Structure P
Amino acid sequence: MSGRRVILGRAQSLKRSTPTFHMPDFDSNCTRCPRLAGFLKDVKQKHPSYYAKPVPPFGDPEARLLIVGLAPGMHGANATGRPFTGDYAGILLYQTLHKFGFASAPESTSLDDGLQLINCRITNAVKCLPPENKPVGEEINTCNEYLAGELHSMGGASLVLALGTIAHKAVLRGLGLKQSQFKFAHGAVHKPNDKLTLIDSYHCSRYNTQTRRLTPAMFESVFQQASDLLAR
C-alpha cells in the first residue's frame, strides 16, 4: 500500500509503538456505567497487573480507516490496555492489517512492542470490559458519545469497518442514523453520509473463526474492499 502516511512516527522511528489515540473528551477513569465500573474494580483486585480501565483507541489519529469492535476482552485489551491485544480475536485482525499494509507487524502483544498502525485506528463500541463479554443496551448507549466523537473527528473520504452487529449499530447511532436504514451483512458496503463509507464484517472472535462463520479469506475480502475504496 505505497503512498500511505504514518502520521504518528516516521519511517525512521518504527521501533516505537504508535501512541495510543486519545479523543479530547475520552476519560480513562470513566465510571458512568455502575455495573461495568464495579466489575472492573473486582477484576483489578483479582488481577492487579491488568490495565482494567476504559481502553482508549489505538492508532493514527488522522487515519482514514477506523475499525470498530465490540468491547475489550478479559485477558486481551482489558489486560494490556490496547484494543485486540493479547486475545484470540487480535490474531487474525493484526495479521490481516499487516498483510494489507495497515500495520508494521503481524501481531500485537503489548503496549511497548513497537507496533505501529498506518492510516488506521482501532476502537470499540464499549470501552470497558463487560461481564461475560456482553454489554447491555444502556451501557452501549452511554459509551456511544465517545464513538460519536471519533466518527465526527474523521476527515473526508474516510471508511469505518464495523466488526459485528453491535459495532454496526453503534456506528449508526453515533452518526445519528436509524438502525433500519442500513442492515448489517458481512461484506456489505453502506454510505451513511457524504464523508463516510461503512463496511460490515463478522467479528473475528474465536467462536466465529473456529466455527468457520468467518474464514481468513472472508476477512481478507473485506479488507480488500476497504483498500480499494481508500485508494480511490
Structure Q
Amino acid sequence: MAVAIADLILAAKQTADKIDDDQIDDAEWYRHIKNAIVELHGWVANAYRDTFYATHDFTLTGSSSSFDLTTLTPTFRRVKGVDSDPDTFNRLALRPFNFQERAAYMGYSFAWWGLPIKAIPWCPNRRYHVLGSNLQIQPQEIAAANYRVYYVPAPTLPTGPTDAAWHLDTNLERWVEYLELQAGRRGLWREESDTRATLDVRLQEMRADMLDDAVQDENPHTITDVGWGG
C-alpha cells in the first residue's frame, strides 16, 4: 500500500503522543521524516549490498571519457560498479581506481592480473573513477565504448508536508515502522522521556533485523534448516 507524507506525519505524532501538541508544526515533522527516510535508506542500501541497486546503460564516443551521473533516473547515491559492452560476449568488468592511479602504467597495463568476478573477466586496459557527479573512464584515449553503470539510487524525498504526489519508495515500505518511530523520536528531542528510551530500544532491534533479513534474503542457502520433524 502506498505510504504518503500525511500518513507518516500522523504516525509520528501518534508515536510521540503529540497529536494535539502545537509545539511542533507539520513543517518540523516533515523535516524529521525526511531525515528518517535518508537514514533508513542508508541502512537498507548498506545491508542489501548485492540486490539494492539500479543500472543505466550509456555510450562514450570520440574523445569523451566521462558520464554525467546527475542525469541518472532515479538519482544516484553511490556507484557500485561499471561493465563495458553489456549484454554481449565481450562484457568486461572495470576496476575502480583512485586519483593517484589515473595515469599509472602498472594500473592499466597489468590490471588483468586481478581475479575475475564470477564469470566476468576484468577489463585489461580501462578503469573507472567517480569524481563528484562525473563517472570517468581512463585512459581517456581509449574510453569510447558502450557501458553499464551499477549504482545505489538515492531515496525519493517529499518536497514538503503537503506534497500529495509523493509516496514512499516501494523498496522502503517494508520498514515503514522505522520511519514512524525515528520521526517520533526526533519529535521528542526537547525532552527526556521513557517513550524516547523505549523507541531507542525498538529502533536498535529493527536495525539488527534489517541486517539479519539482508543476510537471509541475499544468501538463502545460509538459512538454518529447521527441519520438518521425524
Structure R
Amino acid sequence: MSTWFWTSKQMERKILEDHLKHVEKVVEMTRALEDSVSHVRNRDLNSFIKDYEKISSLEREADVFKRTLMKEVSQVLIHPIDREYLINLTLNIDQIAGYCRAVGKRILILMEASEDLDGHMIEYVSTVASKIRQIAELILSALQSLKRSAQETIEFTNEIEKIEEEVDDLKLEAYKIVLKKCNEKSIEWCILSKEIIDTLEEATDRGERVADIIRMLAVSLS
C-alpha cells in the first residue's frame, strides 16, 4: 500500500468522525420535530412556536457543521471519488435538517391561520416524524460502525431503506385523506397539507441517499 493511499484513507476516516457531530445535531432536530406534534394535536400554538424556534436554532447549528465539513473536505488530500462521496454525504445530511424545519414552518402557517390539521393528518405527521428520527439515529449508528465492521454498517443502511419504503406507502394513504378533505377545507389547507406530506417524504428520501453513500464508503474503507 502506498503512503499516499494510506494517508488519504486516514484523512477520510477523520472527516467521517467529524460527520458524527453534524449527524448528532440532526438527530436532536428530528427529535424536536417529533416532540412538537403533540402541540399540534392539542392546538397549542404558543408551545408549537417554541418548538419551531428550537428546530430553527438546531438547523442553524447543523449548518455551521456543514460549512466546516465542506471546507475540510475541499482542503484535504483524498481521492476525488471519495471527496465526492463525502460532499454528497454532508449535503444530504444537511437536507434532512432543512426538510424538518420546512415541515415545521408549514404546520406553523396552518396553525397561525387557524387551519387545524385533520386528525388523520396529525397521525401521519407523527408517524413519519418518528420514522425520520429513526433514520437519523440509524445514520449515526452506521457512521459509528464504519470503523468496526462494513457488514454492520450495511445492516444499518438496509434498515434505513426499509423505513423509506414504508413512508412511500404511507404517503399514498395520506394523499387519499387530503383529497377527500379538500372538498370541505380551504385551498390553503389543501396546498399546505400536500406540501407537508411531500416534505416529510423528501426528508426520508435524503436519508436513503445518505444510506447509499455510507454503503459505498463502507466498501471503500474496508
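Taking distance in nm of label points 7 Å out along Cα→Cβ at positions 38 and 62 as the criterion, which structure among P, Q, R has the greatest value?
Sorting by distance in nm of label points 7 Å out along Cα→Cβ at positions 38 and 62 in descending order puts P first.
Assuming 1.09 is Rg/Rh (Cα atoms, Kirkwood Rh) as calculated from a single structure, say which of P, Q, R it is.
Structure Q accounts for this read-out.
Using relative contact order in percent (Cα under 8 Å, 6 or more apart), single out the structure from P, Q, R with the greatest value.
When relative contact order in percent (Cα under 8 Å, 6 or more apart) is calculated for P, Q, R, structure Q comes out on top.
Where a number appears in this text, it was derived from the coordinates with a stated rule and is not lab data. Quantities reported herein were computed from a predicted structural model and do not represent experimental measurements. Cβ atoms are built from the backbone, for glycine too; each structure is taken alone.
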